[in-house]
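Enquirer: Below, each structure is written out as structure tokens.
Values quoted throughout were computed directly from the atomic coordinates according to the rules given, and no laboratory measurement underlies them. Because the structure is a prediction, the values reported are computed rather than measured.
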Structure I
Amino acid sequence: MDSIPARVTGPFGPDDIARYHDGDVHIFDTARSSVIRRFFDYWCVRRQGRAMPKLRDMDPVDFPWALPVIYVGDYDREADAFVYRVSGEDVTDVFSRYNGRRNMRGVALGDGMPADKAALIRKRWRPVSERGDLIYMSGTVYLAAERYGVGERLVLPLSENGETVTGFVGLTVCDWMSQSFDRDLPGLDIWYVALGDVPPG
């Protein structure tokens, strides 16, 4: 898609490298990572006829292949914050560079990051809490001073009552590359998929 759909509100400022798209459920079939594709299918099955699965429906025994790259948490509606409960080793390693912590429990999305980066990430995730959108990203999924990660990210809503978003589960799969002045930085494409467009589980 060449234009930004009306329901997608990005880009967020001149430094936002992302291209925003109004996607459909078939975008997940195009994911290069089998981990991303398999986990989306798992999330769909665990819905069990509901709009979204519950947090306790996410059983780690079912997806050992995703554990290093997974993150799970709550959405605190009063604080308007995504708060991590747990994350896999690969994810924890990335964010420990920002916040110095080896345990993500209780860490809010954006904590420890520069204010502008934190605000940008929160805006990108907002459709999950506001509309229950599913997010698929492809391209530069991590960007740091000395390296960047190129790959894919998946963010999916969770709900304790089947209607209101109360949590999230996601995966980030990437390859790391060192920053280089003679190398063009890959962009980032972000697709938002409406919850209502996902067939019943």
Structure II
Amino acid sequence: MSQVQRFRDLVAQIREDYSVYQDWTKPGFRATMLHRIAVWRLGLPAVFRLPLWWMYLTCYRWMRNHYGIDLPYTVELGRRVVIPNQGNVVFHPYSKVGDDCVIRQNVTLGAGRGGDRYQEAPILENGVEIGVGAVLVGRVRIGAGSRIGPNVVVMRNIPPNVMVMPGAPRTIPLPNFGPRAPEQPQAPENESEKGSLTA
């Protein structure tokens, strides 16, 4: 593939991303655009790759530290991926994200363990939506069209077109450790008790 065609593909991908964001100032659009450019850079001659590498590294660290979106160029990112809100969105360097996925804030696509199994990373098929605060651990595969609810920890494969929700909240009575409220005087039940109180 020629460099001209590769550049045209890059522009087409960025246009697709913009069509779902409709706002170039959104951190999610900026992070995905930087990722597209960093991947496109790999196909350039070495004389161009090096200066672009330092530019990418500076922008990547700025995105990570200011927007809280950690999206390395090694992630296999599909088309029209949406990160609606910034803040604590972490992609494992070897994770794979399909087309038309939505990944919300406080989501982690992480490794189950370090060492020789560090490269075992989550795989999201097309059309997957990840809710706020969800954590995907290890080499789990989320089937196409599935929805992961908020604050769910996923440690096994999820079939396509299902919804995974957290358990219902429980109510637990709290022990009375605080100061007791002052007791209110009770009204007398009959006239004799009323007279004794006023005597």
Structure III
Amino acid sequence: MEADPVLASQLNNLIARTSKIEYAGESKSRHLLHLLVEEIGLEKVKAAVVNPLSMKIAAYYGPYMQREGFCGEDDPFNPHYLEDLISALGGTPVDYDARCQSVGSPSLLTNEKTALRMTASVLSEAKANGAQLVVSACTISHSNLDSYQVKAGKVTGKDTSVPVIHLAELVAFALGHFPDRLAQLRTRARIIGG
């Protein structure tokens, strides 16, 4: 915003008209994962757990949040924050290579078969390594992993049948919110998970 005063002025005008607030550039955007690990801390998160997850969970970062400058203090080439959080929430992280691989979300509408093959690759590898559940920290990739997994399995012939939830849901479940939905997820994971 500092580098482009015209853009800053346009955004402030829009913000002021809709919310009566003026943005002065003092806030910093953070991903929920980095906020939980770096700001709150895993010990505090672990102490707040009401429902330990007790499942084998594959972490999916996606390619976008692992770019340098977007990954907080985590290693962009070999991230571990999501696995650390899974452990703090009472789950067992599943190790697999495709956790930062793209699932082709930007190209889903223009090159569907390629995106579905990429999606199937991630899901089938996670499941082959024992995942009962996949947790996605990438909002953009989440829809491919969840909504398109059946289609990805049909296109490739791979086993892509594994429950997928978003990071925010995983944290909410472990902290005691939505116990009925967590029970449904655990049942689903036992039936179709790894």
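Enquirer: Matching task: 8, 28, 26, 13, 5, 4, 5, 5, 3, 1, 0 is the computed value of P(r) over Cα pairs in 10 Å bins from 0, in percent. Pick the structure from I, II, III.
Expert: Numbers: I: 8, 37, 41, 13, 1, 0; II: 8, 28, 26, 13, 5, 4, 5, 5, 3, 1, 0; III: 9, 32, 30, 19, 9, 1.
Traced to structure II.
Enquirer: Okay, moving on. Here Rg and Dmax of the Cα atoms in Å, for residues 78-117 alone was calculated and came to 14.2, 40; which of the structures I, II, III was it taken from? Display every interim value, and only then the final one.
Expert: Values: I: 10.0, 30; II: 11.5, 33; III: 14.2, 40.
Here the read-out was taken from III.
Enquirer: Given a value of 27 for relative contact order in percent (Cα under 8 Å, 6 or more apart), point me to the structure among I, II, III it was derived from.
Expert: Numbers: I: 27; II: 11; III: 21.
Comparing all candidates, it corresponds to I.
Enquirer: Suppose you compute helix-only ellipticity at 222 nm (-39500 (n - 2.57) for each DSSP H run of 4 or more, over all residues; to 500) for every structure in I, II, III: which one lands on -6500? Can you show the working numbers first?
Expert: Working: I: -6500; II: -9500; III: -13500.
Structure I accounts for this read-out.
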